[in-house]
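These are the structures, in structure tokens.
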Structure I
């Protein structure tokens, strides 16, 4: 039986809808929304520390700053996906396998570009647009809400750290400086969140040391399974420079330091609510356990170390934020 025009049109419409649906899914995936929680809550932690320390809180600054952080994070996720497409394509040893799914155990990008679901040019342009949106938000915070004179310089520094992580001219992650740029970026994030609310202080950096150290250590461990693919395309990460053995040792040392770095917050709050942070410390300790005794050389243990470490990383700003809010509200 010959299909009529109406039937053919219906099939075309159905196919078009499926294609649009797949494109939307790809755009959602490439932006790594679950991982935004780490960036967003780090900013929230800095703002809450300002409230805890000074008793003041500016909602206008908070929402504008939160939007800027989201846009900045989206910019780095999207442009980084574009810069890493060749190493992702070559990466058959990534934790999580060669499928397109990316979760807490996977490394090596979302594979959206590798699988041709979106064009590299489109993703890069959208990433740059998100970076550009940060400019009016920063101007609003400075001129509209009259934050301090360091607001614009701090915003520019944050953009340099984010854009320069994988994009030229710095391409930090291609020259063994990716971990440094990430740690400096998160240091600037919590400092800026505090600063635009309450002025300059080393206080938020000291309290957020567990988060700052862990973001660097997790980058080290997640680059271990990706080392061969990265090296093959000229992406000289820190792991490529120092080798897997030293990288594993570095991760263990940094993880111990991250756990010890909870001490300033314990001394600062002297609150029973610091117990809320035990899950973060446990996940970091579990990650450390999977790395000891050369167990990391087995894919299973390295995957678990990544998984536990990333869970600890995500929980850190959330639980520290809850600690300071509850400590201030209940005074215990």
Structure II
């Protein structure tokens, strides 16, 4: 069976969006609109695998949807919606819970990392999280997903679930008139390097909303003055910038700031160092601050406008959900027939 090029991706509304979310994911969504049918979801059902304050969950859902749009995702060209409006996600996830094996889930390193030593105290939803992720992708027969390193294991599980479903129900799939597989074997999309942004205060740690210092993280709703302040106060070392990338080895904070400049400017690290090599932080930090303000402040302004207009955002999300259901419902109807549900 031939599958049309379709992308699904989503972000979990479990905290304020920051620069790492933008450079690692959202920015990469935009160019895919030119080559694929694109479906971008706010995965709020994933968020509640750990406790979320309901009011915060609503606020973050609107903020993520607004960030998609402010960054350049067109709600007329792409489908933008929140996951809980399309309940076929939950239905297919349950079916996949019955296809996936416990051993597969137990090997997921993200579950081990999040559960830590309290694995018996976390929610069943957190353990089954990858099955819901597989349902998110395969509900739309997505052929590609732009994922970072931390999600590659989950995508491999999605592929395993698709293969097992296709194999276990081969006879029923054929009886419905499908030639070949029912679900595609989804591929990782190469959309350029995903920037892994580090804390502005400690280059050994990921930029995170949970960092003790608010100056360590650039949030997508920060205004121009706050963006510039955080960059100018970022931790650095005493040495000048090298003239090539190899000279950044072992200089974690320097590597992080140069990487941010490269990502925001669309240049390679070597090109940035070709411009700033031999110069000190008194030159580089103001240049990075100006660039970050130029690229990020307009996104923050548009996000704030959109979030303030709940009527517009509700309309965008409802329209997106309707368009998503139009794809999901016939696929789910076939799945019910395939597994033997009486309707």
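Figure out for me which of the structures I, II the number 39, 21, 19 belongs to, where semi-axes √(5λ) of the Cα gyration tensor in Å was derived from the coordinates. Of the structures listed, the value fits II. For which of I, II does helix-only ellipticity at 222 nm (-39500 (n - 2.57) for each DSSP H run of 4 or more, over all residues; to 500), calculated from the coordinates, equal -15500? Here the read-out was taken from II. Here mean count of other Cβ atoms within 10 Å over residues 121-128 was derived from just one of the structures I, II, and that gives 14.1; the source is II.
FYI, it's all coordinate maths here, none of it is from the lab. From a predicted model like this one, the values you see are computed outputs, not experimental measurements. Cβ atoms are built from the backbone, for glycine too; each structure is taken alone.
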